[in-house]
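Student: These notes open a run of structures that come right after.
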Structure P
Amino acid sequence: MIVYVPRQYEMDDEHLRRFLAQPRAGDLVTVTPHGPEATLLPVVYHPDDGPHGSFIAHMSRVNPQWRAEIIGEALLILTGPHAFMTTRWMPDVLAAGTAIPTWNYLSVHAYGRLVIHDDEQWACRAAAELAELLEPGYDVDALPEPYRSGQLRAIVGIELQVTRVVAKAKLSQNRSLSDLAEIVAGLRDAGLDELATETEQIACPYAARRDEVVTQAAANRDRPART
């Protein structure tokens, strides 16, 4: 599978690490002899497990996906904040008559070897780690017996040993800094603060560097040649 990522939409390592460090849900996709299967799972990233880290999760035992033969790599699709970008937030291109509405988003595709842990203790640790991250202080072991054991027998552990990651941050990096300022303001007015912050931290610096390169190139072009 090929993910199209234009150069201006590449997510740098710093932002990728920050993105992966946040517990979130993703679509686990596997290809089986009967076709593709997918399940939305909350996952936790372990950056130090192997060269590219690993994701751990748990899945209902009655879900047939974990029992199916897997062809090739598994794929975990993680989606960050995303929203429609109205042309009203792009005054420069609107004035030029070249404004086109679009959709901005952050997305990470993690590929790797899927390992199933049909082990109650492993699954318990995975579930407890996720619960602690999302609800600090929650204690799985405090559940009464036999309810606790019954719940743990109903899940299996899931581990994706990552072999490669493709990350994309499409945040209007091709727009001017003044348009980006309007986009950020529009996102905040719409209550989309997370996407606004990502735009400020990723798209605005990229646009500033691009403008600096263009300005320097123009200055070099206009500089009189030495005789």
Structure Q
Amino acid sequence: MTTTTTTISRAGESAPAQPVIERFLRDRESVWRQIAAEEHLGVLIRRMLVSSSASLAAYGAVVGIAHSVPQALASALKLPVLFLLTLAICLPTLYLFNLVWGGRLSARQVLALLMATITVTSALSVAFAPITLFFMITAQSYPFFVLLNTAILALTGTVGLSFLVEGTSFLNKQAEGGARINGGLLYAWLLLYAFVGTQLGWTLRPFFGDPGRPFVLFRALEGNFYGGVIDLISALLR
């Protein structure tokens, strides 16, 4: 037990020398062990916050520059806000309902798990930036551009959420007594997270900027995300 704790402690102390996303991709089990032991969680959460915010801002700037520099700056600000605000809205639900179902994970452990989701999502999203730039230059179609990047965010978000499931599974195996997260509750929460995130994204639009319209920071509230996607598909097929 002492050896395990010492190993986790050393990992947490030496972690600043290694980019946090590398820990997830190379040795994510060490991250799950650190969260389970609640070792240096404050440092880990801050590093994930900085990493994810920077990556999402970079990707937001790429998708927004297709319209204008003001849109790139606005999207660089709004994309991190979208993910972090979605987390803030949904975090209490997961934490409190987990307590109701007998779980005993601390709020910081739940926050660290959710920040892991956003960190992985953001890193994978910015990795798609060259693909986005390529199609921005070669495919002069606004509906296609929006649908492409919506699909990218959906894919990277799904991968990020799979890390949440993996981390939760690891913590459940390490848990004693009632410290587990209920599996059914987690999957119900994932659906809630997806619905909140997509509708919040619709509320904060535009992120891409319609080339036929002048720059605006926000558009009027009308319709919903799913209706908007259907409209874009219809426009693309016409």
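Derivation of every value follows stated rules applied to the coordinates shown; laboratory data play no part. Predicted model only: the values in this text are computed from it and were never measured. Cβ atoms are built from the backbone, for glycine too; each structure is taken alone.
Student: The value -27000 for helix-only ellipticity at 222 nm (-39500 (n - 2.57) for each DSSP H run of 4 or more, over all residues; to 500) was derived from one model only; which of P, Q is it? If you can, show how the numbers build up before the last one.
Tutor: Values: P: -10000; Q: -27000.
Here the read-out was taken from Q.
Student: In terms of FRET efficiency 1/(1 + (r/R0)^6) of positions 70 and 150 (r between Cβ atoms, R0 = 25 Å, to 0.05), which of structures P, Q is highest? Kindly include the intermediate steps, with their values, before the conclusion.
Tutor: Numbers: P: 0.30; Q: 0.70.
Of structures P, Q, the maximum of FRET efficiency 1/(1 + (r/R0)^6) of positions 70 and 150 (r between Cβ atoms, R0 = 25 Å, to 0.05) occurs in Q.
Student: Can you tell which of P, Q yields 1.02 when Rg/Rh (Cα atoms, Kirkwood Rh) is derived from it?
Tutor: On the way: P: 1.11; Q: 1.02.
For Rg/Rh (Cα atoms, Kirkwood Rh), the value 1.02 is produced by structure Q.
Student: Check the numbers for distance in nm of label points 7 Å out along Cα→Cβ at positions 102 and 166 across P, Q and tell me which is largest. Could you put the intermediate results ahead of the total?
Tutor: Numbers: P: 1.9; Q: 2.8.
When distance in nm of label points 7 Å out along Cα→Cβ at positions 102 and 166 is calculated for P, Q, structure Q comes out on top.
Student: Kindly point out which one of P, Q the value 1.1 was derived from, the read-out being distance in nm of label points 7 Å out along Cα→Cβ at positions 86 and 118. Display every interim value, and only then the final one.
Tutor: Numbers: P: 5.4; Q: 1.1.
Source structure: Q.
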